[in-house]
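Read through the structures below before going on.
What follows is calculated from the coordinates using simple rules that are stated; it is not laboratory data. No experiment lies behind these values; they were computed from the predicted model shown. Cβ atoms are built from the backbone, for glycine too; each structure is taken alone.
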Structure I
Amino acid sequence: MSITKRYLKSKPICKTKFTISSSEAGDAEKAFLSGDFNGWDISSLPMQKLKNGDFTITIDLDCGREYHFKYLMDGIKWQNDPDADDYRPSPYLDSDNCIVIIDRS
């Protein structure tokens, strides 16, 4: 898994790319990105499955904030990103949420 951040010079926005490798995705057919940036909607941010089996999505996030997120695999399994910037306890699941920190570099 990886998170790539590209800060825009003209706006306080960061193009943030989330990737799940094929080895981490296993036999999953679908993956969704869910977090406080989309109201934890479990279907509004489907990740694209690449030919090599990786899943990826790029979204715009406002600078100067940190966001909680998780991946939902095949609509049933929540998965964390080991490359997240931090982790915090989830108030709803018996696990941590991933944190991505978007701070202009």
Structure II
Amino acid sequence: MFGDMMGMMNKLKETQKKVEETKDRLNHVLVDEQSSDGKLKVTLTANRTIKSIAIDDELLQDKEMLEDYLILTMNKAIEKATRVNEAELAAVAKDGMPNIPGLDMFK
């Protein structure tokens, strides 16, 4: 029994380390998003850190339009980055979970 418990604890520690490594790796995974007309382009990391924003000169003439573009495009980029982030971390967590009878967290 204690051998199984120690094995599970070691597996959990290993999984925790892999999750941290995945988080670090996601700092280098870039997610690009742009407005439907291409006038605003945003790049984020999969950890949702903004890396770059490119704005067409036309948008600089209209503050309200620029704000609308930023909100819409940033929200789409954040959603996309979140999906990538969650999928990567879930895959690592699922692979590293010990087999505990009756605990099927990732079906």
>> I have -20000 for helix-only ellipticity at 222 nm (-39500 (n - 2.57) for each DSSP H run of 4 or more, over all residues; to 500), calculated from one of the structures I, II. Which structure is it?
In response: II
> One of I, II was used to compute semi-axes √(5λ) of the Cα gyration tensor in Å, and the answer was 43, 12, 8. Which one was it?
Replying inline: II
> When distance in nm of label points 7 Å out along Cα→Cβ at positions 38 and 54 is calculated, the result is 1.0; to which of the structures I, II does this value belong?
Replying inline: II
